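Below are structures written as structure tokens.
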Structure P
């Protein structure tokens, strides 16, 4: 059977402040007609026709190790889909319990508000290279925090290319991918929102970190103007612009 996939436009980064420290990143999230198999294959359909965003800004001092990190996002009537690809070194994953401190490992993160009003709170989905997940809803940064239930966590389809545990650390070059599908039905248990359609705006940022590896780093999609690494700053989220 022949399917039609929409070609997606390149993500846009627009400078706002003349000192270049404040920017708004924008990414066009297109609706897909084929639900991808969640198997951590970066270039399969429909991902092969979707342009990535780049996680190429940093917090704190510029790291010695700066992994090339890309992410893609899409949606349909039932869910959002996210895939990350990291060209990395010094890769480690020792936390394999759901809701554990996966951010200490080689980790990618998706923070998002399902709407344009960040005052209503946001979600943070953090996943290490072994596919272990931390998923919270924050009414305010680091306060009024709600952990996703085990039942809701099980409804997030996840795939990853590396083993659940990566220890000792992989020092040589390695590329790893994680992919997941987040049903709207589980998000609505924690945050009231309207299912996105063409014209909808969500606020979000995408991150890469590795707090307790031999080469720690804190990378962001949208630049964050703050004196030290801190991902819980929704006022710096960029825009996800949903398309037809």
Structure Q
């Protein structure tokens, strides 16, 4: 990860990722993975950007459906990881029939469902938080129509919103904190949200858990090694009014 400088006051994180090990995952790797005994399989949109991981991701989701394992897709749009950023939406839309829950920011949801490619406009192509214009309501409806039972929209400090196929809309407030670094916030949210789903929590509680995990990691100068532990996150939530 590189810190970009745009004088006098902008310091975007530039997402540099090349020849990553996970891009080398194969179908054989999936066959050695105990998906049949898992409760949830989480996959990412970035995993669709290159072969052989793209085919492995599709196969993993097929296996999950076969065994009744719930599939969660983190849209995770990284424009610079694609030979053509328009291909992101093409790949995601092909995978959605195998997905139970889709998670993404407004920009990622717009990028995934924007079929009029002439209107695709991406600002800050190289950084970890691109701005993509689109009609959010239409994009969410399109995702739900393709298969998932729910779309989770990450809204940063504002929390998260869940839209379900049966027309529920649940807003889970965030936890205001002083932000040092947004790297890892999405992964942290997903970990907390999945924790709630595995424990049988409702949409609201699961999203609040995700919000708390994200809020903790953005206050620290790091990513994976700086995420909150279970007891720490639960204490954080309780100290701020609980669920």
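Every number here is computed from the coordinates shown, using simple stated rules; none is lab data. Everything numeric in this text was worked out from a predicted model, so none of it was measured. Cβ atoms are built from the backbone, for glycine too; each structure is taken alone.
When volume of the Cα convex hull per residue in Å³ is calculated for each of the structures P, Q, which structure yields the highest value? Numbers along the way, then the final one.
Values: P: 122; Q: 131.
That would be structure Q.
Given a value of 24.1 for mean count of other Cβ atoms within 10 Å over residues 70-77, point me to the structure among P, Q it was derived from. It would help to have the intermediate numbers written out before the result.
Working: P: 20.2; Q: 24.1.
Derived from Q, not from the others.
One of P, Q was used to compute FRET efficiency 1/(1 + (r/R0)^6) of positions 30 and 214 (r between Cβ atoms, R0 = 30 Å, to 0.05), and the result was 0.55. Which label is that? Spell out each step's value before the answer.
Values: P: 0.20; Q: 0.55.
Structure Q accounts for this read-out.
Upon calculation of helix-only ellipticity at 222 nm (-39500 (n - 2.57) for each DSSP H run of 4 or more, over all residues; to 500) from the atomic coordinates, which of the structures P, Q produces -500? The partial results should precede the final answer.
Details: P: -500; Q: -11000.
Only one of P, Q returns -500 for helix-only ellipticity at 222 nm (-39500 (n - 2.57) for each DSSP H run of 4 or more, over all residues; to 500), namely P.
Given a value of 12 for relative contact order in percent (Cα under 8 Å, 6 or more apart), calculated from one of P, Q, which structure does it belong to?
Values: P: 27; Q: 12.
The correct label is Q.
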